[in-house]
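J.: The following blocks contain the structures, represented as structure tokens.
Every read-out reported here was derived from the displayed coordinates using simple, explicitly stated rules and does not represent laboratory data. None of these values were measured; they are calculated from a predicted model. Cβ atoms are built from the backbone, for glycine too; each structure is taken alone.
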Structure I
Amino acid sequence: SATHLNNLAELYKSQGRYTEAEPLYEQAIAIDKQSLPQNHPQSATHLNNLAELYKSQGRYTEAEPLYEQAIAIDKQSLPQNHPQLATHLNNLAELYKSQGCYSEAEPLYKEAITINKQSRPQNHPQLAKSLKKLANLYKSQGRYTEAEPLYEQAIDIAKRFLPQDHPDLATHLKTLAQLYKSQGRYIEAEPLYKQAIDIDKHSLPQDHPDFATSLNNLAQLYQSQGRYTEAEPLYEQAIDIAKRSLPQDHPSLATHLNNLAELYRFQGRYTEAEPLYEQAIEINKHSLPQDYPSLAIHLNNLAQLYQSQGRDTEAEPLYEQAIDIAKRSLPQDHPDLATHLNNLAQLYSSQGRDTEAEPLYEQAIDIDKHSLPQDNPSLARNLNNLAELYKSQGRDTEAEPLYEQAIDIAKRSLPQDHPDLATHLNSLAELYHSQGRYTEAEPLYEQVIDIAKRSRPQDNPSLARNLNNLAELYSSQGRDTEAEPLYEQAIDIAKRSLPPDHPDSAKSLNNLALLYYSQGRYSEAEPLLLEALRICDHLGSEHPNTVTISNNFIHFLMQVVNEGQESVLSEHPIVQEILAKIKEEGELDI
């Protein structure tokens with residue numbers, strides 16, 4: 001019967017076996033057409049279920065008319081406040097939200113909530129789900145103050161109506177935790193994620209995909225805080241569960257692989273990250289349509305990995321593919337498109353291709369202004385990036401107000417100790433620093449360090465970068481005695497929190513070496529520069545860090561030779577090789 005076919009299709013869909021599910025849904029719908037009246041509620045259910053399959057695969061243009069047909073049948077055959085209508089309205093709203101069509105989704109979510117309030121008991125779980133969906137929409141738009149009370153209502157309903165260890169309660173806790181994480185409210189998010197994991201452990205099989213998702217979410221929180229050693233085993237557990245419980249080409253497995261790859265990338269573990277990104281992309285290509293938005297995200301992430309390694313020629317076509325997919329699969333003003341445009345612009349900026357970068361930054365900002373609230377953190381990030389471009393071109397008078405706007409938005413939309421606010425304050429401080437406005441830069445750098453200390457663990461790599469920046473300011477002012485301990489702290493934190501070959505470590509080593517070099521402490525400078533060069537070997541000879549540090553090392557050796565201080569140098573092969581070249585070529589004047 002149609003019902004049995006539909007039920008088997010639902011099972012296959014839940015397992016990610018989409019190609020097996022689709023013909024069963026189609027058969028069920030065909031039987032309905034032959035055996036049921038034109039507007040029978042069962043037909044609406046089966047149409048909705050096939051639409052859900054299409055939506056899972058990113059086949060939005062095929063899904064939308066099926067949802068609309070299902071809703072039309074519901075309205076003709078069921079009472080106005082029937083729960084099935086609410087479900088189908090919610091599902092169409094979810095489709096619109098996936099496409100960034102927020103203004104079309106919102107009234108459908110609200111209509112579904114109204115129906116659920118009229119047709120169900122006050123504390124019914126379906127009402128909680130409807131409230132959560134509208135809250136998710138608001139969160140996607142950065143409307144955090146509107147989202148939070150809806151999440152809280154949903155949790156309150158779930159606690160009153162469901163057992164304490166019900167998986168739906170875990171889901172509601174996770175969504176509120178995600179809101180807190182988006183706002184940088186990490187201390188509030190963590191216990192909610194842990195509660196959700198505890199519920200999943202009690203109520204689900206150990207290898208259930210939802211349990212993997214819960215572990216993944218907590219790992220992402222830890223990663224946001226720089227707690228990499230705590231995040232890694234959770235990502236690994238999530239991947240292990242997904243591999244045991246899902247098909248090899250399931251999109252959720254791709255997501256977990258991508259997230260572990262992101263962790264490795266942030267740690268500079270590029271050789272470990274690359275194959276994971278590639279696996280995630282391969283899975284998406286096998287299981288989803290060619291223009292599915294998550295494929296664009298994974299291509300973008302691999303491009304960022306390549307860019308981090310100085311492999312710009314490999315990164316650029318991936319960024320372009322991501323943009324092309326986003327343009328074909330999403331509305332013109334979708335925030336994800338803005339993100340991809342911004343990332344390609346950053347690549348162009350790093351290559352000095354400013355005339356190509358600027359219009360992309362402007363497009364990204366324009367999209368954010370059209371699709372997000374005026375005080376959305378994403379808009380602040382894109383304004384900051386355009387300001388960075390202007391600064392690199394010496395257009396300081398255009399850059400400064402953009403930095404200030406970004407800071408103002410971050411202060412209005414994020415907690416006082418959010419890392420994004422620190423980023424924007426740091427950018428403005430760097431502008432002031434470059435202009436010699438040291439008295440204005442210093443308190444901003446200090447604020448940034450204070451935020452890093454309050455919002456992240458003490459050995460977070462971000463804190464190392466922030467300390468390094470303030471130390472550079474002190475060095476610019478000749479305040480070497482204040483700069484030196486900050487450089488040392490930055491190096492110590494980097495050693496404890498990053499892999500041995502991370503580029504940030506090379507930068508801090510280089511800066512402390514330059515301090516020693518400027519003070520004539522050549523025997524102390526040399527090993528730091530050699531260690532920085534060793535790290536740069538992993539980045540390639542054309543990476544900007546490699547070029548800068550190599551030049552610094554050559555200048556350092558030339559200075560030592562000019563001063564007749566060769567005796568303080570070691571017998572290290574690299575030192576002796578460059579010394580020989582300097583003497584041979586006679587380049588003794590710096």
Structure II
Amino acid sequence: MICNIRIKISELNATSGEFSTDQPEFFEVLRRRLARELDRERLAAPGKQSAEALTPADVRILHRSLDFRAGREPALELSVSMKDGVNGNVKGDRPVSVSTAKSFIYADSQGLAPRMDERRPVVVGFGPAGMFCALTLAQAGLRPVVLERGEDIDGRAASVKKFWKTGELASDSNVQFGEGGAGAFSDGKLTTLVKEKHRTGRKVLESFVEFGAPEDILIDAYPHIGTDLLRGVVKNLRNEVVRLGGSVLFGAKLCGLERNGGNITGITYAQGGNLVSLPADIVFLAIGHSARDTFELLTKEGIELSAKPLAAGFRIEHPQELINARQYGRYAPLLARRWPAIYKLAHHGAFTFCMCPGGFVVNASSEPGGLVTNGMSYSRRDGRNANSAVLADIVPADYLPWAQYPGDPLAGMRFQRAVEQAAFRLTGGSGRLPRQTLGDFANARGIAATASLQTAFQRSVPCMNGFETQVKGGSAEADMSGLYPDFVATKILEGIAHFDRVIPGFGHPGAILTGPETRSSSPVRIDRDPDTLESVNCPGLYPVGEGAGYAGGITSAAIDGIRAAEKYMQKRERNS
């Protein structure tokens with residue numbers, strides 16, 4: 001039996017703030033609530049256990065979230081499963097509902113024996129889409145070959161650390177490229193807006209737990225792993241692919257496609273100074289949103305790509321103390337240590353993205369002569385600052401000036417690169433990220449830009465006194481007021497003015513902007529058939545994940561990788 005319960009935060013003041021059944025104070029609150037809300041008198045059958053006699057072993061939390069919406073008393077919302085033998089029913093209109101558990105539906109991907117004359121499927125890229133595509137293929141016995149242009153996660157972590165310390169960039173192994181993908185150096189957020197009947201997202205979360213992620217990701221409304229823990233999870237997943245017969249080649253960069261009659265027949269890759277030709281009938285492209293040289297290669301090879309909307313802006317930092325106080329109010333001391341407060345805001349084409357509570361701004365550059373920023377958090381999210389991207393929507397018509405010819409699908413990529421190179425020049429080619437306070441940025445944009453922010457700028461926010469950035473890779477003060485076209489800067493400033501009305505203090509002039517944030521999504525879509533998921537003009541080529549333009553984040557990319565592998569296996573079975 002599953003009960004959906006809403007417990008007021010005011011009822012939890014005596015607890016530790018952990019909200020798990022192994023915490024005695026919290027379990028006592030939960031037990032009393034279940035006993036009070038479930039009708040044990042009217043429907044309890046002889047021999048059934050009363051809810052009053054529940055022990056932690058009888059109860060499992062299935063879902064856990066905080067509700068701090070305006071106009072409602074703050075509450076903890078839980079879905080709780082009670083073992084068989086505990087009886088009850090809903091009483092009146094109290095905030096409890098009861099249902100039976102539904103099993104998850106997974107597509108059957110087990111036990112497909114490889115044929116004697118069959119070429120092994122190739123997976124290009126070992127980020128979330130590539131990892132879960134390869135894992136699904138390996139679990140089916142199809143022994144995929146994975147090509148990853150960057151290093152394994154340990155070597156990659158060392159290269160990133162060296163880059164942040166010295167500025168020496170490894171162009172194929174950095175925050176964007178290498179085992180684990182770009183998500184391995186972010187917050188490890190696992191939320192997704194994808195809705196699919198097979199509950200593949202649940203399968204992804206369970207796999208992460210199997211490979212070492214904390215079990216909390218299975219129940220929290222906003223699950224995350226953290227950069228530090230995600231690295232071990234990635235390594236364990238790779239070892240499972242290899243154990244099942246797959247191969248993972250590092251430092252292996254895709255250089256060419258071989259086709260016959262439009263169909264894929266092989267690929268060429270570079271590794272260790274050698275050019276290798278690999279016959280292949282099936283290739284999954286899980287290249288990530290920053291593989292610009294691969295986008296150029298695909299265009300040259302005649303693979304159909306389309307321009308797509310993107311977004312650009314800055315990272316914005318505030319003290320985490322401010323966000324906790326504004327979101328949790330008087331309950332911040334109880335809640336913030338376990339769950340540093342988060343936000344997700346949007347207004348007329350401006351929005352926040354990839355919010356990292358207790359996190360760091362990072363230099364996420366991947367090309368010489370260009371700068372990119374991102375955010376990351378460790379698993380404890382216990383840094384002083386909160387940061388988030390604050391972005392403006394950009395549609396293909398906006399970046400037409402960067403097109404090299406009519407219909408150029410890479411115009412958005414060229415726009416991104418132009419901004420990143422301009423940012424590099426702002427700090428004198430030092431490689432440090434440009435930063436500027438919100439007040440200085442708005443003032444540099446002129447009176448019209450600051451008018452909507454006047455209330456925010458006059459607000460007293462004591463914790464902003466002496467506020468400083470937390471950045472990995474170094475930053476330097478610079479005037480970013482001309483970094484973007486006017487419409488981008490205007491959207492962002494108008495958005496921040498609105499966000500300050502939602503979270504007072506968000507628009508404080510001492511908030512710190514770091515730029516540029518240009519890689520929130522892929523600038524292109526590799527066109528594919530919606531039914532088979534194959535390239536529309538290259539059968540056997542499966543574009544997947546964020547780089548292909550069909551996902552946005554770790555979980556959705558992983559789901560897309562699984563779906564593509566399953567589509568191929570279904571086709572394989574039909575043709576057998």
Structure III
Amino acid sequence: MIIFCLFVTAIFMIPTMDGMLRIGADTTFHVNRIIGLANAIENNDFFPKILFNQNYDFGYGSPMFYSIFYLYPFAFLYNTGKTPYEIYCVTIFAITFFSALSMYKCATLFYHKKRSIYIYLTVFIYIINLYVLSNIYKRGAIGEGFAFIFVPIVIYAMYKIVYVDKRSWVLLALSFSGLLLAHNITFILMCIVFGLLLIIEYKRVLKDKGLIIFISIAVVVAILLTSFFTLMMFEQLSGGLYRISYYFNSDTLIGINLKELFNFKNGDGVYLNNNLGPILMLLPWFTYFTDKSKNKKFMVLLVTCGYIMVYMTTIYFPWDLFKFMTFLQFPTRLLTPACAFMSLGVGYGLSNISLKKKIKKPLVNTILITTVIVSLFNLYGIISEWGNFTNITTEKELSDVSMVVTDKNPWYNIMEVSSPDYIFYESDIHFKNYGRIIKTNNEENDRTGFDEREYNKLVFTIGEVKEDAYYILPISYYKGYVIDEYEIDQYEKETFIKQIISYPDEKTGLVRFDVDPYNGGKLLKFEAYYKETNMQFIGRLISSITLIVVIFYIIFIFILKLYFKYFYKEKVKA
């Protein structure tokens with residue numbers, strides 16, 4: 001299993017061997033997330049909520065909306081002196097290997113062990129297909145890459161708890177939790193698929209109260225385990241301040257046409273491949289014509305969902321009736337779970353198709369050879385591309401918008417932010433041109449400078465404060481920013497006065513706070529920084545306690561199984 005998964009991973013990694021990859025729409029966003037986390041770790045901030053060095057030092061709160069949970073190994077590795085390109089390649093390797101491993105384990109649940117060739121086929125086409133190659137190498141979608149690891153595990157857990165062992169709630173809880181921390185959107189899609197499975201199997205579910213109880217336990221545990229992330233995210237979203245809040249129920253979804261759906265070309269002439277490729281588009285049909293087995297109903301559901309998801313990516317789907325799903329941002333994100341569904345459908349369909357042996361064997365062999373040829377041809381399309389991300393590309397260059405923008409600079413740093421989902425919705429400033437200044441109505445020129453700027457700290461001093469004075473700091477607002485006010489006497493002794501809660505400036509979305517009038521003849525010092533909110537602390541506490549309980553439960557069950565396996569039987573024999 002491991003050897004084959006390493007073999008498939010090695011094939012997938014071939015485009016990295018020449019030391020040159022193309023910078024896609026999300027490549028630098030994800031690499032800069034790793035670099036930002038590495039920077040936070042260097043500053044002893046091991047659970048950063050904001051990447052303070054991003055977006056021209058205004059800070060970007062992506063960790064509160066897009067989990068950085070799986071980026072830690074790569075951030076630690078980056079701090080050892082590895083280049084951004086090396087870190088990116090290691091990330092791709094890890095994603096590919098663990099995706100292959102999870103799909104291998106998932107496939108073994110549906111195929112007979114003697115039919116290992118179909119397991120190999122499923123893993124091969126799950127990893128080396130047009131959509132995954134395009135998503136990783138052309139778009140740089142590392143977040144969805146991590147989702148590729150967990151979708152097969154979720155499928156495995158769904159099937160096992162409904163059809164095999166209703167007590168496998170731990171696997172269900174951990175798999176969905178893992179998927180949520182990988183990619184929010186794919187998590188929601190898999191929740192919908194699991195809901196469909198329960199509706200289809202409603203008789204089985206209603207008949208077995210134990211199944212309902214264990215699924216409910218899994219749901220509760222998953223919610224508690226991920227509270228450290230979800231509560232933090234919902235707290236920030238609750239104010240409706242950021243652009244991501246306005247994607248819901250909007251008209252932002254645009255599907256692809258038939259030409260793009262069946263465009264299987266790959267190479268420099270194609271920006272992205274928004275389809276699954278010919279193998280995953282055609283071969284899953286065999287699932288509908290297989291012999292009846294205990295797995296068929298479930299596999300038919302997966303393949304049907306896969307084809308529906310493919311249809312939903314097109315302009316022919318009535319998105320006007322499904323505006324609540326505009327959280328997808330673009331419909332092709334449906335292909336991430338569909339890729340797993342269709343891969344399993346191919347292997348299962350060929351393994352169980354109702355054909356005579358003398359017909360089936362040459363047919364399967366022909367399909368296997370064709371699949372390998374098509375997959376390698378798709379891989380060649382990636383290898384042949386020119387790239388501008390190399391082993392000598394520096395951290396500074398990965399934040400330089402001129403690498404990808406040729407006409408004019410956008411109002412935010414597109415290299416670090418990608419799409420400005422987590423920036424204040426009403427923001428009307430050009431971050432690069434704004435300047436490192438503090439705006440105020442307390443000075444004649446309406447602005448002042450600051451004395452000190454460090455990691456998560458901005459310090460400035462003033463002498464006199466007028467009535468209704470306010471200050472706007474060059475920091476993007478997120479709930480949690482506070483300002484400590486001190487009074488400094490002639491001996492430079494600082495006396496803490498109070499802590500001020502900031503709020504967003506309605507025009508710029510920057511950190512703003514009000515100051516009480518002051519004319520005491522001494523200097524006032526203000527120190528602004530981000531502080532963990534009560535909600536974030538509660539979420540972290542809940543997740544920590546839940547994790548400890550789950551670990552102890554797993555250990556207890558393991559010991560119990562050992563006892564019944566080795567000791568209980570001996571006592572019975574005696």
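J.: Supply the structure label, taken from I, II, III, corresponding to volume of the Cα convex hull per residue in Å³, for residues 212-435 alone with the calculated value 180. Intermediate results must be reported in sequence, preceding the final value.
T.: Values: I: 127; II: 180; III: 213.
Derived from II, not from the others.
J.: Quick one: distance in nm of label points 7 Å out along Cα→Cβ at positions 204 and 364 came out at 1.6 when computed from one of I, II, III, so which one is it?
T.: Numbers: I: 3.3; II: 1.6; III: 2.5.
Clearly, the read-out refers to II.
J.: Turning to a different aspect of this structure: To test your reading of the models, identify which of I, II, III gives -8500 for helix-only ellipticity at 222 nm (-39500 (n - 2.57) for each DSSP H run of 4 or more, over all residues; to 500) when calculated.
T.: The value was obtained from structure II.
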